[in-house]
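Down below are the structures I want you to see.
Derivation of every value follows stated rules applied to the coordinates shown; laboratory data play no part. These figures come from a predicted structure and were not determined experimentally. Cβ atoms are built from the backbone, for glycine too; each structure is taken alone.
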Structure I
Amino acid sequence: MQVESYHIPVMLSEVEEYLLTNTSGLYADCTIGGAGHSFYLLNKYPKLKIIGIDCDEAALAQAKIKTASFAGRIEFVRGNFGQLKELINKIGVLKLDGVLLDLGVSSRQFDDKSRGFSFMQGPLDMRMDNRSKLTAKDIVNLYSCEQLAEVFYRFGEERESRKIARYIVQKRLQAPIETANELALIVQKAKKSFGSLNPATKVFQALRIVVNGELDSLELVLKDLPDLLKSGSRAVVISYHSLEDRIVKNNFRQEKSNGIYEVLTKKIVVPKEAEITSNPRSRSAKLRAAKRLN
């Protein structure tokens, strides 16, 4: 297996600035993906250690290869970041010097034709963890029109959710909807295109969130973080859409009022123009950080 070279970690310097308090400490990269952030930190700080977590078996395999030169300083755990507390407790870790959550779909997942995350490629799967049973195909072909509309509206903030759901139900009466491209074309017929954004963007987002339970996992890990962070250590979360960012913002705000956190990012931190130019997929990234108080 070869390590893919196109993976570009988002906001490297910002993650370093907001996450690190102890350069010889133990950190959790809860969605290690292509290991871009972890590789950078391990390479720059020779005493730093990382627990690399991901539910995607292929992502972990790539991360292990990329970080092979740091053997003994990084430990890998397969699992959903929503169970962070349980995952690190199983390997004998109770407290961390910092936690990084880089949410969303990685470039590798998006470009893998077999995964179905892209509009034009692959079966309607969208599972980050292939051990999970529910797929996007199940939702698209088995949910009622009302259920589909609810999914698209709640998790994609899609204003034309009902119309899109009707188009899908009408189409699947002829034959099951099997591929990502089929679904994208149906949505494009139901909804007019505005600007450069693909009309199916919000529908695909909604399906991916439901298939992977992404918002539930985020709420679970945020709930557990205060118990896992040492005093003075930090949590950094990079989100890519408003639903995720709202959950993080509200959690940090609530824990601040409880005397648990100091919020380090009064406003969201976004990539600089130079980074967006070199890595267009970073455009929607939003970073928030908080410090655990005594």
Structure II
Amino acid sequence: MTANPTGFFVQFPHPGGEHNPLTDDMAWNTGDHRRKFLIAPGRYLDGDDQLGVADLVLWAEWEPPSRVERRWPASGRLPRALHRPYWAEPTRRVRQNTDPWIWGEPMIYSNCKQIFGPQRRPTSMQRLTHGSVICFGSTIDGEFCVDTVFVVAAAEPWTPGEAADLAVDEAFKTCTAGSLAARRRDAHLRLTLYRGATVDNPVQGMYSFVPARRADRGDLRFPRPPIRLPGFINPASRQSTWGSKRSLPMNTLRDNWEAVRHQVLAADLLLAVWLRTPDRISSPATVPTTARQRC
């Protein structure tokens, strides 16, 4: 390791619309990417750095199937549907992949925005270094609202069509690698698979997390928290990543990560640091569910 390590602080915009299906059983998504408001068992850190275990609610990309457990009327930036995620063997060859992969340990970032143009050229997102920070989020009402904060701990080359021996779980192989490989033009892409830092194995004190709230709260709904970090977060950047070509000293990365962490906690949220990988289910009727409610 160099005496003065550097890395990148990346603002990563992705589509912010919410999946709000007409029925309570949502199949694999074959349309545009969107977010879901999800419920899943997990571990979290609170503002006092105390570790807790509970069912958590959170915003994330989950393009495999899910079951809607609760609905609400539209109200500003708040979610309209609560999904219980699960996965199954896909019945359609072409479907959307899920990235970042926030499930299990460590979290993974694997493909989105790593290729550009008809020649499928690699972008700077394939060359992030140890300790780099990626803020995944969406610009909503003129503010950049974060849903995942990813800290790079390790990187390795990978190809979706050759993922059988990759050290990842079967859910990732089906839901992300398999979804990419199903598109023939993507099966042989050369990409970078990043594994995230964790609470037990942080990088310079930093770890990956997802803004969340305990599901047993009466006011469990929450909007994605806006992040204000002038010079590093630009709400006007809605499609291209920002910061992946600007190397920064590690103390700047750490200061920015701390600022994001504090703003998430100040929004009355928790830091989900581990989320149980959704179950493999053969039929939506067998998905475990809480009492379903409509408000």
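If we compute relative contact order in percent (Cα under 8 Å, 6 or more apart) for structures I, II, which one ends up with the highest value?
Result for relative contact order in percent (Cα under 8 Å, 6 or more apart) over I, II: largest is II.
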(message) Looking just at Cα Rg over 2.2 N^0.38 Å, for residues 133-188 alone, which of the labels I, II belongs to the structure with the highest value?
(response) II
(message) If you rank structures I, II by distance in nm of label points 7 Å out along Cα→Cβ at positions 117 and 197, which sits at the top with the largest value?
(response) II
(message) Ranked on FRET efficiency 1/(1 + (r/R0)^6) of positions 173 and 237 (r between Cβ atoms, R0 = 41 Å, to 0.05), which label among I, II comes first with the largest value?
(response) II
(request) Tell me which of I, II gives -2000 when you compute helix-only ellipticity at 222 nm (-39500 (n - 2.57) for each DSSP H run of 4 or more, over all residues; to 500). (result) II
